[in-house]
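A.B. asks: The structures considered in this document are given below.
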Structure 1
Amino acid sequence: MLNILFFSHSSEIRGAEKSLELLVRNLDRSRFNPIVVMAGRGPLYNIMESQSVKVYGLTYYWWIPGTDRGLDYYILHYQTLPGVVHNLRKIIKEHKISLVHTNSIVVCGGALAACLEKIPHVWHIREMMRTQGSGLSTPYGLDNTLSLVGALSNRVVAVSRAVKKDLIPAISENKIEVVYNGVEYKKSLTRIKEGLPVKIVYVGNIIERKGPDLFVEAGMNLLKDNCNVEFYIIGECSDKALTDKIKEKIKKGGYTNKFNFLGFRKDVLDLLCEMDIYVLSSRNDPFPRTVIEGMAAGCAIIVSDCGGATEAVRLSGAGEVVAIDAVELFNAMKRIVENPILRKRYSDAGIKAAEELFSSEAYVKSMENLFGEIINEPVASSNLQQMFGNYFHRPNKPWWKIF
């Protein structure tokens, strides 16, 4: 049996964390024994503990933080990094870890610990940093950062072909594997009934990158056409100024009773089963798992041409891909709202794709096969081990000289 250390950037329950939880829960325990380390002790920690998974909650910070973070955050990260790597190495030795899996590009402690312990490492990339508006920043230069990710990994897992393209050429193409996220939820009942409002949903943080303003503008134009529709916005109001601006625009248009702001919800899957059309209006999005969840719930799908979600829609035939533009979103909404037959066709195609292409079984099997392939492969170069070893064996060395 292989002991695998899963290193998570967060202990919250969002898209990346849901995918990690699904993977850990469904691993073949006759072959793989998961040990999970995460930042803090949030909801994900409690879920893992309830499943009798050995879990550690440590304090650490992102080496690739959001663009809203200042120099003090970087300093905090590098001041604490030696202690984090030290603790990870202790965990690796205690549990006889054979492989480390890092669940996001934004944390590097797992990769460094694997390098120093000379065991294989998989870096699961769920972000696109070359595209404008990624929301992340790196002080080392993008190509240098991605090159280091590649050097510290036996494999880099990309959640879509769009993400893979974003990583090349800094990371060798033959080192990158595309593995789509999987979902478990399935909805096969038809919800198309005459006379009922068509329910259209947006899922995601209210931030500019996610394009909630485009969603609302397209929706208001649809209401001006007297369409029988209702709109639902599920997600945190992370950008209060943008949220206030959007709500004020809705109020001035006289459509307050047509837009429902539900905030952050744990029951997103249940809510999606009550919806008819899922809209991804993002300006930049690697591949949010809610797109697949929308398919599994039987929603017709509309996505802006912004990343990996376009692959899922075109591959499945579950909806339409449009330009990143409120008018194009409106046109697609109008077509699908006014054509129940088309809506039903997209719904059926999405359910089928969720079962056949984006199932939890396919996702977990792909990851298990990957783990099995690399377990006996050579690890990171001795030069990297020496470089990082020189620092981590000399903890008094100034933090800014780590890289």
Structure 2
Amino acid sequence: MNICLTCNYSTLSREYAGAQIATHNLATQLARMGHHVFAVYTTCEEIVPPPDINYEIIWARDVGRYRMRYRGLNIFPVAKAVHELASRTHLDVIQGAADEAVLLPFVARKHKCIFTMVIHRPFYPKMNSAKLLLRPDKCLLEHLCFMEWFAFAKAHRIFSVSAYTKNHVVENLGLKPEKVEVVYNGFDLEFFNVRRENMSMNGTEIVFHGRLNPQKGIDTLLKSLALVTKQLDGTKKIHLNIVGRGPWEQEYRELARSLGISQNVSFPGWMGVEQMAELFSKASLSILPTRTESFALNIGEAMAAGVPIISTNVDSVPEIITDGKTGLLVPPDNPEALAEKMLYAIAHPDEMEANAQVGRTWVRENFTWEKVAEKYTHAYQELLNT
């Protein structure tokens, strides 16, 4: 099959990781299976296809690179790039991932292609046609959801990265349940290969990795760490690496200082897969106190590496973590509850490691990109045969 995937974001760095990394990994695995894959991204310099596979990147101009409010204008360069590609190469499938896909149904119809969509966004406001008619500018400029809504309506099939997200869009966007298929994302093989015999024996090393913004609950984590350090009162060393970048980094640095835990917290910035794998090999615990999550890629990466995990019981997270068996879950926005679980994890390292190994086996059996690509291929073939 000849497959074109699109993804509209201004960077493929880990601070905007989920959809972009997923698109790249899917493209890579589909190409390894023998398909010819084209990926249309908006300006991004950090991604390179592996050599010797049929995976080609096409750069579309990123009109909204410096003002994300106008990112919706990228629909035009993306549609132009896909149209030009389809004019010179027969495409079987065109797949969009966000608002950039609003014009792609017309491109697909013109070139007789199957058109599909993937849902990565964790939240969509409830679509009300009357309100949209009154304030289309609000959806277009503030949420970009109206364009995605239109693309979803025109798609032959919609792939959701979690059951939570499927239920959410069926309710809020009015999509037909039978049109939406759940296909989880996968995790990079590098994390499955992490060897943890070099774990630090000098104290508790905690890792958070993800975007530095309010969605991820980093303020809750810092408040919890302050409670934990007070409880331990110097009897055990504890250190937190907050890995990632984002607009709230300075606020979190200031919060750590105000809580008196600056000496316990590091902000190493963004790390690549190999660096993260090395960090995971020495980590005692990975924590993601997220407030909302369509698919917790960073949770799965830590679990794939065999790191004990604590997260929140919100949205799609319980689809990956089984509380007390593969990790620990706490309510969101509750520093006291998170601190209690952190202290429990520190006091019961053998139990946490055993749970982590169960979790590692679980993600290895269910969340490899090979399995993900097989599901997409089966769905594409089914659509082409109808």
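A.B. asks: Taking distance in nm of label points 7 Å out along Cα→Cβ at positions 2 and 146 as the criterion, which structure among 1, 2 has the greatest value?
C.D. replies: Comparing 1, 2 by distance in nm of label points 7 Å out along Cα→Cβ at positions 2 and 146, the maximum is at 2.
A.B. asks: If distance in nm of label points 7 Å out along Cα→Cβ at positions 82 and 290 comes out at 4.2 when worked out from the coordinates, which of 1, 2 was used?
C.D. replies: For distance in nm of label points 7 Å out along Cα→Cβ at positions 82 and 290, the value 4.2 is produced by structure 1.
Only the coordinates and a few stated rules stand behind these numbers; no lab work does. Small disclaimer: the values here were computed from a predicted structure and weren't measured. Cβ atoms are built from the backbone, for glycine too; each structure is taken alone.
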